[in-house]
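Every number here is computed from the coordinates shown, using simple stated rules; none is lab data. Keep in mind that this is a model prediction, so the values were computed, not measured. Cβ atoms are built from the backbone, for glycine too; each structure is taken alone.
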Structure 1
Amino acid sequence: MARPKKTDPDAALMAAMLLFWREGYHALGTRQIEEETGITRFTLQTSYGGKKALFLKALDHYLDMFDKHLAPAMQTGKLDGLSAWLQDLPAPEALRPQLCHGCLMINSILAFPRSDEEVNLRAARYFTQLRAAFATALQQARDSGELAPDFDCAIGAEVLLALSMSRNITNKSAAENAAPQTVGIAAATLIDSWRQN
C-alpha cells in the first residue's frame, strides 16, 4: 500500500515558489526546501526530478499567475488602470510580502548564465507576456480615444516594460526607500502625458 502524500502538491509548489523567490536558487538547500515546503528530499527527486526541476516548475507557476492575475488587472481599457498597475502592482495577497524581493523572473535571469536554455525559455515567455499585456492595455486605451489614433502601442509597451523592470529592481534594494514608488509615479506621469488632448 502506498503511503499517503503529506503535502498537497499545489500548496507545496506555491511554497517552493515563495521560497525560491525569497532565498534565490543557489542559496537554497534541499533541507530548507523540505522544512519549508513539506517536500521531502525523496519526493523532490522522485516526483519533481530534483531541485532544478522544482525551480523550473515554480517559475512556470509564477508566469501562470501573471497571466491569471496581473495581466488582466492592467487591461481595464483605461489609462488610469494602467497607471495604477504600475504604481501598486495588484499582486494576490499571498505574494505581496514577496514584492520586496523584486521579481522572481528577473532574479532568476540574473542568477543563471545566459547559456541556461531552460531559464532562457521562461525569460522569453516572461518578456513576451509583459510586452503583450502592456501593448494590449495601450491598444484598448487608443481604441477608447484616450490615446491619439497614431499612438505607437509597441513603442509605448517597450517604455513601460523598461519602467516595470526599474520598479522591480528598486523593490529588491536592501534599504527602505521611496524609489519603487517614485518609478511608479514617473510611469503614471508619463502615461498621463500620452493622453490625447
Structure 2
Amino acid sequence: MTRTVGIVLAGGQSRRFGSPKAFAKLGEQYFYDRAKDALEASCDEVIVVTRQDLFERFRVGEEVIFDKPEYAGLGPLAGILSVMESVEADRYAVLPCDMPYVDSRAMSKLVEHHEKGVTAVVSDGRYHPLVSIWDQQLKRALKKSLESGQLSVMGLLTQSDVVWINGNALTDDEKRMFTNVNTPETLERGCSFGSNYR
C-alpha cells in the first residue's frame, strides 16, 4: 500500500502580501485550511510546515511543524525536506498555501498521474513546481541541494526525473485554479471568480 503524505507550505515571508498568507481568508476559510482540504482526499496524512514564529497562530492539535533548525529560512525546499525527515511516506503531495483555488479533485488527479520522481503542474505556459508530488527517494537530492546552498526549486528539478502535467488535464478552469495569490489585489480580483471559489 502506497503511503502519501500531504505537505502544506505555509512558512513564506509574504513580503508582497503584507501579512502571513497562511492566515489570509477566502470566504470564511484560511488559505492554509483550503490547502489542507485540497490534499486530504488523496493523502493518508496532511502536515502543515511553517516558520517557528508563526507556529502558535495555528489551532492547538493541528499537525503543524516548523523547519528543522539547520534548514530554517531556506525556502520551500527546506519545508519539504523537513516534513520528509519527520514523517515517513512513499511520496509527498506538496501544495503552497498561497494557491487557494486548487481543489481536492485537481490534487487527486495529480496524484493519479504520478509514477516516479517528481510530478508537477504547468499551466498557461507557467510552471508551478510546488503543486507537485515528490517520491521519498528525492530526500537525498533535497538535502544535498540545501547543503550546497542551491535553494531554487526549479534548479533542483532540472537535475531530477520530473514529469510536467498540463493544468487542463486536472481542471476545466486552469487559469483560476492555478492563480498564485501574492498580493491583496490578486486576492480581490480572485474573489470575482464566482461562488465555486469562495
Say we calculate percent of Cα pairs over 27 Å apart for every structure; which of 1, 2 gives the highest result? 1
For distance in nm of label points 7 Å out along Cα→Cβ at positions 87 and 167, the calculated result is 2.6, so let me know which of 1, 2 that is. 2
I have -20000 for helix-only ellipticity at 222 nm (-39500 (n - 2.57) for each DSSP H run of 4 or more, over all residues; to 500), calculated from one of the structures 1, 2. Which structure is it? 1
